[in-house]
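Scrolling down, you'll hit the structures one after another.
Every read-out reported here was derived from the displayed coordinates using simple, explicitly stated rules and does not represent laboratory data. In this text the structure is predicted, and so the values were computed from the model without any measurement.
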Structure I
Amino acid sequence: MHPFRVAIEARDIDAAVALLSDDVVFRSPIAFKPYRGRAAVAPILRAVAQVFQDFRYVREIGAEDAADHALVFQARVADQQIEGSDFLHLDDHGAIDELVVMIRPLSGMLALRDTMEAQFTAARGAVQA
């Protein structure tokens with residue numbers, strides 16, 4: 001099992017973030033522009049861990065020593081069932097330098113967008129208070 005999968009399934013977001021390269025590129029299913037750098041990606045992973053319910057990986061694709069891995073998952077966001085994939089690319093040192101997330105169906109991705117937006121809005125409000 002890929003260490004990222006192990007960390008996410010254990011809900012150990014700090015361990016998952018530690019697997020990212022400093023200059024990781026995260027391509028979101030919601031945002032057009034990629035997020036760059038561990039500092040930008042870490043809060044997204046933390047928020048997603050709060051938003052996804054009943055999260056589970058159901059399949060892992062890629063040889064243990066390969067640079068590319070696909071982790072297929074299922075989860076729920078509010079009342080929407082979703083399926084998705086985390087596509088990981090590893091650099092020469094084994095750190096994740098690219099993370100691409102795909103989600104279906106569209107209604108589930110939209111529920112994720114709305115819930116994530118509310119999560120970040122609430123977090124900004126708490127910081128400003």
Structure II
Amino acid sequence: MTAPVLAYDGDCGFCVSWVRVAERRVIDGSGVRTAAWQDLGLDGPLRRRAREEVLLLHPDGRRVWGGVDAAAVLLLNSAHPYWWPLGSLLRRPLLRDAAGAVYRWIARNRGRLPGAPAGWTTGT
């Protein structure tokens with residue numbers, strides 16, 4: 001890997017829709033690639049995490065951020081500086097905890113949200 005990769009669930013219509021928005025508004029110009037985790041050949045522990053949350057994989061292979069932490073790091077490293085304050089806020093303990101709770105609720109219910117294919121219930 002030569003660039004950071006945002007790994008998302010390629011079988012989740014809701015997830016794919018949000019990644020496409022992020023590509024245009026946040027990721028563009030940052031050097032971050034996006035890929036469905038199913039196409040990355042992730043090992044067992046990373047595969048299990050990727051089924052539950054979006055992952056930001058650092059090219060050094062040693063650093064991985066998931067969920068709200070991945071979003072915060074992505075925002076902080078955006079080529080568009082207007083995202084940096086939001087990324088910074090998401091790193092603060094109280095807001096990080098609240099955003100994490102919202103993220104986990106969305107992740108559990110993504111099959112019921114707009115963009116999810118009919119009958120989709122899991123991220124496996």
Structure III
Amino acid sequence: MKQSDMYICLNGLKLYAFHGVLPQENKIGAEYTLNLRLKTDFSRASQTDDLQYTLNYAEVFQAVKEEMQQPSQLLEHVIQRIAERLFRDFPTLTEVKIALFKQNPPMGADCEETGVESTYTKN
């Protein structure tokens with residue numbers, strides 16, 4: 001049996017941050033939800049049951065949390081920074097898919113969330 005297209009997923013991460021173009025967004029902040037799909041070869045981990053051959057979820061979350069704490073105007077910029085950080089910190093990654101949503105955005109409409117999504121591949 002051969003494994004292929006292996007992904008580690010972290011869905012529904014809840015974070016509080018201060019991103020946005022409007023002054024009140026940078027002052028009071030907002031709740032965000034983030035989904036990650038990380039492509040990496042974890043075939044050895046699945047065979048050996050050894051954490052060293054896969055990604056540590058807690059370390060991934062810590063890297064995401066640190067990037068989310070740096071205010072940006074655009075969510076597009078935030079997910080770009082997160083992808084760059086994850087590729088730098090976790091060299092076995094070959095693809096990162098990120099979806100980031102702002103809860104209750106200040107746009108004068110009844111809207112649960114707005115967000116951005118992108119897939120990044122290692123050069």
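Tabulated data
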{"item": "Read-out Cα extents along the principal axes in Å, computed value 53, 26, 25, structure in I, II, III", "result": "III"}
{"item": "Origin of the value 22, where relative contact order in percent (Cα under 8 Å, 6 or more apart) was derived from one of I, II, III", "result": "I"}
